[in-house]
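Below you'll find the structures, each written out as structure tokens.
Nothing in this text is a laboratory measurement; each read-out follows from the coordinates by a stated rule. Small disclaimer: the values here were computed from a predicted structure and weren't measured. Cβ atoms are built from the backbone, for glycine too; each structure is taken alone.
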Structure I
Amino acid sequence: MATAYNVSLSPEIYSALETQAQARGWSIQQFVEFLTREYEKLRERAFLEGLRADGLIASFPASTAAMLHDFMPVPIKDEPISQTIIEDREPR
């Protein structure tokens, strides 16, 4: 559900928004919604880049269908990790 906001704009800013919206064949509302989505994307990207720069998260390549298709599980000799976790969580 969209949230409604009331915004006061100067006539110059409103005119500029209207011109840009019309150039794209959009209403002013559609154009402002587009700008809001783009702003949120940029804000999230900047936040993640800040975390990467601080060493708090690592960058990984985007997965592709080929990566999923080429996945080969590594066989292990002992019991499954899930069983080890279950046993580790049991009361002692």
Structure II
Amino acid sequence: MANTSKTAAADAQFKKAQREQDGKKAMAEYEAEGIAMRAKTAKLKALRLARDAEVAAAEAANPTAKKTARKAKPKPTISAFHRDQEGSRNR
């Protein structure tokens, strides 16, 4: 019996040490992924800013006439519809 309890205690201690190692490994992977994500985000931001600056410089060097916006027709209202209908009724 004494031998069984020593084995169980050793197994529990081993499992605890294994979980600690797994936790440290998982945390290291998580932190490495975070660092990689921040580096990738910074790189993409720099590329986006460079592209935007290039587009702005191209627009400044070659200004084009902006199209004039068309005025949208006002949507007919229900009251206007009824007025039109009253005028066309045959009585």
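So here's what we get for this one:
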| item | result |
| --- | --- |
| Structures I, II, by mean count of other Cβ atoms within 10 Å over residues 30-37: label with the highest value | I |
| Origin of the value 4.1, where distance in nm of label points 7 Å out along Cα→Cβ at positions 14 and 54 was derived from one of I, II | I |
| Which of I, II yields 19.3 [Kirkwood radius over Cα pairs in Å, calculated] | I |
| Which entry (I, II) yields the derived value -28500 for helix-only ellipticity at 222 nm (-39500 (n - 2.57) for each DSSP H run of 4 or more, over all residues; to 500) | II |
| Comparison of I, II by distance in nm of label points 7 Å out along Cα→Cβ at positions 22 and 62 - largest value held by | II |
